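Engineer: Input: structures, listed below.
What follows is calculated from the coordinates using simple rules that are stated; it is not laboratory data. The shown structure was predicted, so the numbers you read here are calculated from the model rather than taken from an experiment. Cβ atoms are built from the backbone, for glycine too; each structure is taken alone.
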Structure 1
Amino acid sequence: MARIETPRRVRGTQDIFGEEQRRFAHVLDTFERVRRLYCFQRVDLPVFEATEVFARSIGETTDVVSKEMYTFPDRGGDSLTLRPEFTAGIARAFLTEGWQQYAPLKLSTSGAVFRYERPQKGRYRQFHQIDAEILGAPEPAADVELLVMADQVLRELGIADGVTLQLNTLGDAETREAWRAGLVAHFEAHRGELSEDSLTRLDKNPMRILDSKDPRDRPIADAAPDIDAYLTHEARAFFDAVTAGLDAAGVAWTRNARLVRGLDYYRHTAFEFVTDRLGAQGTVLAGGRYDGLVESLGGAPTAGVGWAAGVERLSMLLEEPRVERPDVSIVAIGTRAEHAGVKIAAELRSGNTSCHMAYRGNMKRRLEIASKVEAAFAVIIGDDELDRNVAKVKNLRSGEQDEVQLFRLIDELWARLGERDFENFADWGKGRISFVGNGPVAE
């Protein structure tokens with residue numbers, strides 16, 4: 001009989017487990033908690049869209065669209081694309097679902113995104129992002145709120161130290177057009193010295209030459225005019241309002257006049273949170289204002305601003321999150337005891353108390369398992385205990401053990417969990433327990 005070969009994981013994907021998964025989950029949990037503080041509504045979007053959604057919004061000349069998208073025809077002959085980012089899908093939904101009536105609309109989402117690029121540390125072909133957007137708010141206060149929110153996410157993750165907010169303005173439409181003309185004139189004067197990629201960008205997207213990593217381009221790009229010489233009064237006032245709001249909120253920032261977004265629908269604020277702790281992959285969160293995006297998809301002119309961050313990159317900056325440890329482990333020996341243990345576990349879990357049960361082994365083995373998973377207490381129950389309507393409760397930290405009447409067991413466990421040394425509680429449970437009514441509520 002031929003040996004069946006085990007399928008391999010597809011290159012550029014990952015199986016997230018153990019410590020890596022705990023880091024991953026901590027990022028998502030923190031993001032969900034913070035987005036509620038800022039009253040952003042959660043939205044979930046399709047993993048694939050019509051290809052034109054991304055071709056029109058991201059730009060057909062960008063590397064993402066021309067080289068990196070996973071695009072395929074479905075059986076009906078339509079061209080579909082796995083989402084390479086969230087903003088375009090949110091803008092599409094804003095139009096097709098009639099969400100204009102709710103503007104200004106604050107939305108957040110997270111999930112897998114897909115780009116066909118060379119896998120490297122912290123970068124995968126299927127990776128994950130957290131994303132926050134505000135649609136229908138042209139005021140600089142929307143930019144400020146998003147930036148303050150991003151700063152709080154990083155601070156609550158414990159990774160804000162060593163991360164710098166770089167900020168720039170792309171001006172209004174008049175500013176961009178004047179700056180674009182100035183850049184074209186500058187680069188045309190050095191056409192013979194530019195790389196092939198930059199020559200292509202000169203005709204289609206000259207601002208992207210400022211991002212070039214080619215050594216031939218850097219001196220020319222560094223000498224290019226800054227946008228400040230072209231800012232209108234209105235554009236300058238907008239940027240001043242954003243920076244004043246950040247100062248008021250206590251969010252540190254630094255100006256990066258070379259930070260750009262190449263597509264025409266980007267306006268005013270552009271920003272990146274960067275660090276040197278990830279080597280070449282220095283950006284951990286980035287975004288900007290895209291007042292022309294919805295219009296590019298066929299909608300009415302609609303203000304928009306947002307940001308996204310890679311979950312994998314954020315995870316790489318985290319300290320190792322603590323392992324989740326159960327509050328109680330049920331050690332039940334015998335069929336009757338196991339049935340009773342299932343009932344006890346159900347009652348504990350319904351009261352927000354984590355509960356572990358071993359499926360096999362004698363009492364010694366199951367107690368070893370309870371210690372291995374680092375439960376706070378073990379509930380030991382067998383036929384003898386059932387006949388006497390009691391259970392043994394063992395503190396697995398101190399080793400102390402006593403008997404508790406079954407009818408008092410749940411309340412007694414909740415009481416003991418609530419009395420644990422709060423200073424050392426992070427080593428043992430999920431959070432402090434207070435009593436409301438007849439059961440505990442985790443805080």
Structure 2
Amino acid sequence: MNAPWTPHLMTQRDAIQAYVCDDWTAEAIRPIIVEQGWSPDKVLKGGLRGAIQALSVSASPQILLVDLSDTPDPTSEINNLAEVCEPGTIVIAVGQVNDVRLYRMLMASGLHDYLLKPINADMLRDAIGQARTILHAPRAMDTAPEKAPCSVAVVGVRGGVGTSTVATSLGWLMAERLDRTTAILDLDVHFGTAALALDLEPGRGLVDAIDNPGRIDGLFLERAMVKATPKLAILSAEAPISAPIVHDGLAFAQLQEEMRINFETTIVDLPRNLLIQQPMLATSAQTLVLVTEFTLAAARDTIRILSWLKTHAPQTNVLTVANRVLPTGQSEIAQSDFEGSIERPLDFLVPYDPKLVVQAAKVGKPIAELGRTSRTIAPLVELSQRICASSEGPDPLAFNRRGLLDRFDLKALLAKRTRAN
């Protein structure tokens with residue numbers, strides 16, 4: 001209809017579908033459909049209401065012909081069609097009412113043309129020919145320079161280090177500051193907080209994808225994802241904890257792939273247990289952001305995960321981010337001791353601003369949006385820029401893949417913390 005154009009989805013649809021009210025109209029349309037090289041089986045009974053019902057559960061065609069003859073209020077029903085009709089679909093209506101006001105209202109609703117019954121073959125050929133010309137005409141979006149695709153996985157070394165806070169902030173910055181269409185995929189299906197952080201209802205899209213991986217395509221994403229801003233969308237879930245979800249990871253891999261096709265940036269909020277269970281979720285990302293904090297447990301787990309990544313995702317660019325960084329002397333482990341243990345410098349330090357975090361939670365906004373002048377945000381801005389820059393080519397600061405686990409002196413750090421207390 002008159003919704004935004006989405007060219008990459010058009011190839012996944014039927015060329016045409018027609019929903020008519022009577023046999024006479026069906027018989028008039030079928031020969032013209034065949035002339036165009038299409039199957040006559042695409043002419044179906046049901047009229048406008050049949051089209052609405054069918055398209056609510058299936059992909060829209062490139063050209064849709066609907067019969068309004070049995071519709072008492074065509075303008076109202078056309079609006080219902082627009083809610084289920086995929087962007088970019090060209091709609092041709094046929095009907096019995098010869099009224100210029102109706103014609104103008106239908107055109108204002110986004111229809112391509114309105115033809116009177118009985119169907120005139122030449123007029124229908126012209127309408128279909130014009131529709132095909134529009135479909136194949138070059139568009140500004142087709143010729144605009146494309147941004148390099150960017151795929152990111154955000155993993156916390158432990159629960160509570162602020163992984164979702166970092167993921168949602170990166171998503172907002174990518175969309176609003178860097179002007180990239182961005183998708184966030186929160187894979188914690190029972191306890192994910194990415195949607196909560198954006199004050200959104202997660203819906204059932206992610207659960208439906210896990211249950212039916214074969215349904216995942218561009219149309220499914222458009223209907224399942226929830227928009228936070230015009231350029232930022234999220235797919236998450238709050239699945240009942242009384243019903244464990246069993247999956248083999250196929251749906252997650254398909255979601256990642258489909259998101260890369262439909263968005264310039266894909267950010268996966270990846271629980272660490274899934275990282276181990278489904279290595280492909282890490283290996284398929286260009287950049288993996290490892291979120292940690294200055295605690296003994298986090299230092300241990302940072303080393304363990306870095307060692308695992310060295311073996312299972314050697315080509316993935318890994319950036320380490322220390323989140324919730326307290327002023328010097330207030331952390332459980334000093335930065336120098338932490339970096340010495342993991343044998344690499346941390347890439348980014350995000351200072352902890354408790355007032356900002358609390359305020360963001362209260363109003364349901366990412367901290368990157370709410371605290372634009374806070375010192376907490378500057379490292380996240382640099383991180384988003386670094387990630388996008390690395391998508392253009394190899395990152396010269398990609399993580400140094402040395403042996404880490406054997407060199408972690410846990411006892412020394414524990415003794416140091418004991419002396420400090």
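Engineer: Compute Kirkwood radius over Cα pairs in Å for each of 1, 2 and report the one that scores greatest.
Structural biologist: On the way: 1: 25.6; 2: 24.2.
That would be structure 1.
Engineer: For distance in nm of label points 7 Å out along Cα→Cβ at positions 41 and 273, find whichever of 1, 2 sits highest and give me its label. Display every interim value, and only then the final one.
Structural biologist: Details: 1: 2.5; 2: 4.5.
Checked 1, 2; max of distance in nm of label points 7 Å out along Cα→Cβ at positions 41 and 273 sits with 2.
Engineer: Right, another one. Quick one: distance in nm of label points 7 Å out along Cα→Cβ at positions 121 and 385 came out at 4.9 when computed from one of 1, 2, so which one is it?
Structural biologist: Details: 1: 4.9; 2: 6.6.
Source structure for this number: 1.
Engineer: One of 1, 2 was used to compute Cα Rg over 2.2 N^0.38 Å, for residues 201-320 alone, and the answer was 1.15. Which one was it? Walk me through the numbers before you get to the answer.
Structural biologist: Values: 1: 1.21; 2: 1.15.
The read-out was computed on structure 2.
Engineer: Next question. Among the shown structures 1, 2, from which was the value 33 of percent of Cα pairs over 29 Å apart, for residues 73-312 alone calculated?
Structural biologist: Values: 1: 33; 2: 43.
Going through each structure in turn, the value belongs to 1.
Engineer: I have 1.1 for distance in nm of label points 7 Å out along Cα→Cβ at positions 97 and 297, calculated from one of the structures 1, 2. Which structure is it?
Structural biologist: Label of the originating structure: 1.
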